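Each value in this text was obtained by applying a stated rule to the coordinates, not by laboratory testing. Remember, predicted model here, so these are calculated numbers, not experimental data. Cβ atoms are built from the backbone, for glycine too; each structure is taken alone.
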Structure P
């Protein structure tokens, strides 16, 4: 990794876009001290889900991180393709799903060839899960995918496009801002509902934080330095357990250094939340814990 990219990644790993945000590195490393900043708390809504929360609270910790962007599936429709519609360019056909369900996701990846911090941090977070009383009482194994035993060259964040629905009465309609295919899939099933918090893709341009569609280029490119905002949920299934990174924002904070990250290299590897918008790209002083979310998506 070149020095310019390395310095940018290091800077944005510690950035707080809002006072209640917690840098992922700081949060996880605190677990190795006598004053941990986070804990794992069972969801009050779904008993098989556990939220990473601020210590001594039931408030999910909104965390920040940064890395070098590698690839993404279509921002609005992920790996979902309804019916006989044409497959979007760049979407691996092996990944395609045509129905609402657990396979449908919004997918983003960061390079970890030079920077493996996120693998080490996830390992420490997994240890917290293992040590949490009441978690995984069935003693199921950790999901093998991205379990850290083999640290790949890319780390994938896949945000569920649909969430299980167990409500009574008429199911609410999908939010209007979602892609037509997502809304169609939502209407065709009773078991799932569309996740209203699709990750927002943004960029810093001319000193302002904007929707990436308003920027040049209007897409993330291989080698861009990106900031991430997310919460983490651990899920238990009858077969295994694993963390899910609920990404709400991915933000281009620096354009790629093309000398270090030529676009041709982006083709070398294959992989077999709505908020109020008030993020700060200037330094933000942290709030005192416990923090209260100022919006559901952040």
Structure Q
């Protein structure tokens, strides 16, 4: 049996479906049925882990006792912040509670499991060196690790709940949305203030495709923002925080990037080369070739 470890069903839809096509069981850190249900790790020969969040690390420790192969995948470009402000915990209280519950459940299952005499094979598919280094600290007791460097993902698909439409109409600005209240731990009013500042900087229509985890009403009273269901490839300016979608092959002239001090920084576009075979395709081909 294959087992995929994800935050929730939304993360499965955004990332896992591009590689696994639902051909496995799922464990969700933020789902009562997973946390309180029967432990699926004992019957899983291959365990897929989709990040290096605290409950993911605990899932790795459990799988190290039970699985034949552990496949660690990368879905986010930016490294996890080791330190966050107290406001982050307030804005993400429900998530933190779920994560603590999942960690407790996985620890209990690990203590009750019978450790295999042979170490599992660990495959780490990564596209940034930072992610590789983050995981290396957890491999001190496992010497059967293979590091597989891949190309960057196709950010127009990898992370989207459905296949994204691309619009080639030239527009003044495209905003790469992100739920900043959760990402940065700021209040809803602080996020609205940042969006108003962006309006003032652009002074024209700003097209935005909602992030799957965003509040659908946050642009309701912002008159220059227009919510759309596609990516505007030919926007003059592309704005956002740290979303992977900012790496899409936009034909923009400038970028407006939100900084850690909550200010907008204008930069000239840096064009990057395009690689045909993306991250998800490379991972799928490897898994198929090695019958995983």
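Source structure of the calculated read-out (helix-only ellipticity at 222 nm (-39500 (n - 2.57) for each DSSP H run of 4 or more, over all residues; to 500), -9000) within P, Q: Q. When Kirkwood radius over Cα pairs in Å, for residues 131-250 alone is worked out for each of P, Q, structure P gives the greatest result. Largest in FRET efficiency 1/(1 + (r/R0)^6) of positions 91 and 115 (r between Cβ atoms, R0 = 35 Å, to 0.05) among the labelled structures P, Q is structure P. Calculating distance in nm of label points 7 Å out along Cα→Cβ at positions 155 and 171 for structures P, Q picks out P as the one with the greatest value. P, Q: which one has Kirkwood radius over Cα pairs in Å, as calculated, at 20.5? Working through the options, I get structure Q.
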